[in-house]
Structure I
Amino acid sequence: MSARLLSLLVVVTALTGYHLAQRSMPGGIRPAPLFAFVYGAAALVMIAAVTVDGSGGLRSVSGTATHWAPWLLVLSVAGIELGVYAMYRTGWSISTASVSTQAMVAATLVVIGLWRFGEHLTSTRIAGLAMCVLGAGMVAR
């Protein structure tokens, strides 16, 4: 199996588990302590992974703490967690929450890709994006 396909399968599996867990979370759990626990446990898993992957450990990323991108990632992860938690608690269904947000993110990233990263839009990509947005709209109804 190619690394490209394997990475896709990992993300699809993880995102599926993520949405199942978020949607199934007991209603009385407060989000701040929940995510403190989840990210604390995830940090322990990642620290264990760093010790065995031969990458140089946490020292290999210590110089990136002054760059803006890791901090944007921190804020983005927290926003995703709180936002998805709130979506499910306010009545979004598991079948529409992900599709709705991912279609909007895809459209936003197309614009950012063109503007910031010099990516190109082909007629095939335009048609695909239009189908994603239309499909998400149909699912959300």
Structure II
Amino acid sequence: MNVHFATEHQYIFSHHHIQHVLLIWDKETRKDIYIVETETPDTLTLRYPGETYRERILDELEPYFFQVLLSEDQKEIPVILGATFAFHDQTVGMYYTKKEINSIPYFFFLRESELMDIPEQSYGQVIQQFRSTHPHML
């Protein structure tokens, strides 16, 4: 059976090393979270984890999902949360642009509903950890 959702707003992200799908229904009347049970090149098998889980994930991550970054030349870059992972007891968010096929990932600490810059001396280590923990996302 193939199921297609009646929304263009479908986002896959990894949180606590678990693949999730965020569906935003038209006019943002409802946001649903599903867990990816299995994945093939053509198919995702999703499981609805329940309302409590959905609410917990949305409470934890909703402020971070969609952000707008400013480039050095003050150009706005809309980005989407693609993964979260721990780095030295801090949560890191990996962001990507939806419009670019081979988007460069952006990394930030996620703290108190805000994106915080990662110090330059730690940025390379963050990227290495992301590569080792999320190789399927590169």
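Computed from the coordinates by the stated procedures, all read-outs in this text should not be read as laboratory data. Note that the structure is predicted; figures quoted are calculated from it, not measured. Cβ atoms are built from the backbone, for glycine too; each structure is taken alone.
Name the one structure among I, II that percent of Cα pairs over 20 Å apart of 64 was derived from.
Working: I: 64; II: 50.
The correct label is I.
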If distance in nm of label points 7 Å out along Cα→Cβ at positions 15 and 119 is computed to be 2.9, which of I, II is the source? II
Taking mean count of other Cβ atoms within 10 Å over residues 31-38 for each of I, II, the highest value is that of structure II
Highest-scoring structure on relative contact order in percent (Cα under 8 Å, 6 or more apart) (candidates I, II) is I
When distance in nm of label points 7 Å out along Cα→Cβ at positions 39 and 95 is compared over structures I, II, which one is greatest? I
Of the structures I, II, the one that -5500 was derived from, the read-out being helix-only ellipticity at 222 nm (-39500 (n - 2.57) for each DSSP H run of 4 or more, over all residues; to 500): II
Which entry (I, II) yields the derived value 0.35 for FRET efficiency 1/(1 + (r/R0)^6) of positions 23 and 63 (r between Cβ atoms, R0 = 35 Å, to 0.05): I
